[in-house]
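Engineer: See the structures that follow.
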Structure I
Amino acid sequence: MTKKIVVYSKAGCGQCQFTKKHLNKLGIDFIEKNITKQPEWAEEVKALGFFSLPVVHIEGEEPFNGFQPERLNRLVN
């Protein structure tokens, strides 16, 4: 079963770009929620307990923030 992955991001965020590029490199599908385009998604980020981006929410796991390639790599192992 494929887990649903949501990446909360914003324009001009380097760590957001690294996270999305890394997921693409691994061939992992994800949903991007860009708070620059949809500011209401910032409330979802706050509800998860975060105040900085990116936030990665993998179905069934605790969300995390920042560019964490080692955690992303585990999705393919």
Structure II
Amino acid sequence: MIAIAGTYQNGIVKLDQEFQSKKPVKVIVTFLEDTENSSEKRLTLDDFSFAKSQEALKDYKGSFSDTVIEERRREL
């Protein structure tokens, strides 16, 4: 495995040094700086609020665990 630093901008990766290869090679691109991807909704700690979950389920009379298990079985 070879690691070469570079810069990504507007869909193009520019390597800091040349790399020669006679055939196509697979790569992994890792974004080192904290960036926001506007096309993706990210989860925050507020998305896991216990109080909000309790409020949403206050009128639910069944077993939440059984409902989750059944929903997952349907997805299989």
Structure III
Amino acid sequence: MHDHLRTVLVAPMTTAGREAPFRIGITHGGRRGLILLDQVRAVDKTRLAKRVGAVSAKTLTATLKTLQEIFAQ
């Protein structure tokens, strides 16, 4: 989908905030934080300045599983 559109879906990360079933714990750049799946947004690709990294396979699997649960309800 992202190859054909000018926008991408992003989930922000924060180092503050409360844990919840729809927020995934992550460590990035030596800092602990949360991926906020309750705040997914569509962003124009031109707003993405640079790639800062990638999540582990374990984090990706947990994220996709949580998104399936969110949208199945």
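Engineer: Among the shown structures I, II, III, from which was the value 49 of percent of Cα pairs over 15 Å apart calculated?
Structural biologist: Comparing all candidates, it corresponds to I.
Engineer: Comparing structures I, II, III by distance in nm of label points 7 Å out along Cα→Cβ at positions 33 and 57, which one has the largest value?
Structural biologist: II
Here, each number is a calculation from the coordinates, and none is a lab measurement. As the structure is a prediction and not an experimental result, all values here were calculated from the model. Cβ atoms are built from the backbone, for glycine too; each structure is taken alone.
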